[in-house]
Structure I
Amino acid sequence: MEQETVLITGAGSGIGKATARAFAPRVGGLVLADLDEGAAAELAAELGSTAIAMDIDVTDRDSVERVFRRAEEELGPVSVVHANAGVSSMKRAIDLTEADWEYNHAVNAKGVFFTNQVAVRHFLAYGLSGRIVNTASLAAKVGAPFLGHYAASKFAVLGWTQSLALEVAGQGIRVNAVCPGYVKTSMQDREVEWEARLRGVQSEQVRQEYIDQTPLGRLCTPEDVAEVVLFLASGASAFMTGQALNVTGGIYKG
């Protein structure tokens, strides 16, 4: 992959940041796109001259298209995309508002749709056998209390991933997803606090329950997920498309 350009959305923190670090020594160019351009720029400075930072709003098609154009101008055509930008919130299903629903679906589902669609058009324009890896979730396969709106948005990611993969396989484009479990990130820190308040328990109890549910006996790390993303973007997975690989420590096997 040393001649290829990789684009990662949500690259400024968590899984995106770990994925960027995994790709950096292996690729020719790395586009770190994030709503927080400052965080992306800080990471780009760490990773060196092959990495550039850009601001992106994945809910805005024009913003996504602008990032692809600039990436092409500065580093060459993009051939690998990790559509990773995502958000979460927690609330009881009966208390959800339309705004709660729209917020999760706008970023998690529509953001993946825009990023993937623009990427495929880009691949086709340059005759590239591109690869897309979408960040879904354990919650894309099994629902969870207080996460109905989030789970629905991630189920949508899997349906889209499988459908798109079937449509573009004939052009040599592969589309897969990763489904992380309880990942130790700043997003999880917020979720632990939210769940603790909703259940009326201590936050450490919630975190310990996450660990207890995981057969491998620990929380997932962003690096655990990054290695699977790297695999799906590489030639090692050349005969895989439309897949949703669990990175859950054994929580769910479907």
Structure II
Amino acid sequence: MEKEHSLIYILLSKYFHLPSWADTAIMAGLAILLLSFIVAFASRRFSILSPSRLQSGIELGVSALENFVRENLRKEDADFFTPFIGSLFIYILILNLLSVIPGFIPPTMDLNVTIALALVTFVVVQYSGARRKGILGYIKHISEWELFAHTPIYLLPFCLLGALFFGIIHLIGELAKPFSLAVRLFANMYGEETMVLSFVALSPVFFRFFAIPFQFPFVLFHMFIGFLQAYIFTVLATIYISIATKEE
């Protein structure tokens, strides 16, 4: 199936020679600008004595996020990783919901974007383990060095090969976790967006019988799926960090 392009990409393509991947980059950049605008707008109206509805909603969301992270991580780890986990959820949510704006395409329909999110999560998870156990301790952990701790010295070369083998297997398993999230996120968003676009094409046919566009209920369902997928990705990323920082 031919890749759908956003209206902005189509307009810019009339004046500039843009590669196909530029559409995803434009949409991801717009998501960052939108998030920055919301943060700047909300921070200007913060008040301790008379908080606005927007401030109250943001504070409620931040409080819920902090409680969730603290339930899964140690306090010191929770304080450190809460900004990353919150940013990950909000960014994926905005990426997923961009298609609500007519002419926009969610970047999470591109497997390159979801894999990039998975790689960032993988790096943070490994960093969390090294931060908790120390670099040497984490290397011993992933290489199962305890199995070779009491091996005679003349078998050291074989022990190092075994530790290297276990380390590679461990890292492959760790990489498979966020990669599965990337494939799930891409597949769900691509499928939902394709379904909505199909009903958009059918809408002119059915609009004469219905007072609302035919695709409207599916747009609401798409919004729910976008929120759910962002939530699942974030929850599992938090669990992976919790496993990596768990004391043995």
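We did not get these values from a lab; they are worked out from the coordinates using the rules stated. Just so it is clear, the model here is predicted, and its values are computed rather than measured. Cβ atoms are built from the backbone, for glycine too; each structure is taken alone.
Quick check: -0.77, -1.03, -1.16 is what I get for log10 I(q)/I(0) by the Debye sum over Cα atoms at q = 0.13, 0.15, 0.16 Å⁻¹, calculated from one of I, II. Which structure matches? Of the structures listed, the value fits I.
Each of I, II could give mean count of other Cβ atoms within 10 Å over residues 9-16, but the derived value 12.0 comes from II.
Kindly point out which one of I, II the value 13.4 was derived from, the read-out being mean count of other Cβ atoms within 10 Å over residues 89-96. The read-out was computed on structure I. Sorting I, II by relative contact order in percent (Cα under 8 Å, 6 or more apart) from high to low puts II first, with the largest value. Computing helix-only ellipticity at 222 nm (-39500 (n - 2.57) for each DSSP H run of 4 or more, over all residues; to 500) gives -15000 for which of I, II? Of the structures listed, the value fits I.
Here volume of the Cα convex hull per residue in Å³, for residues 193-232 alone is compared for structures I, II. The highest value is that of I.
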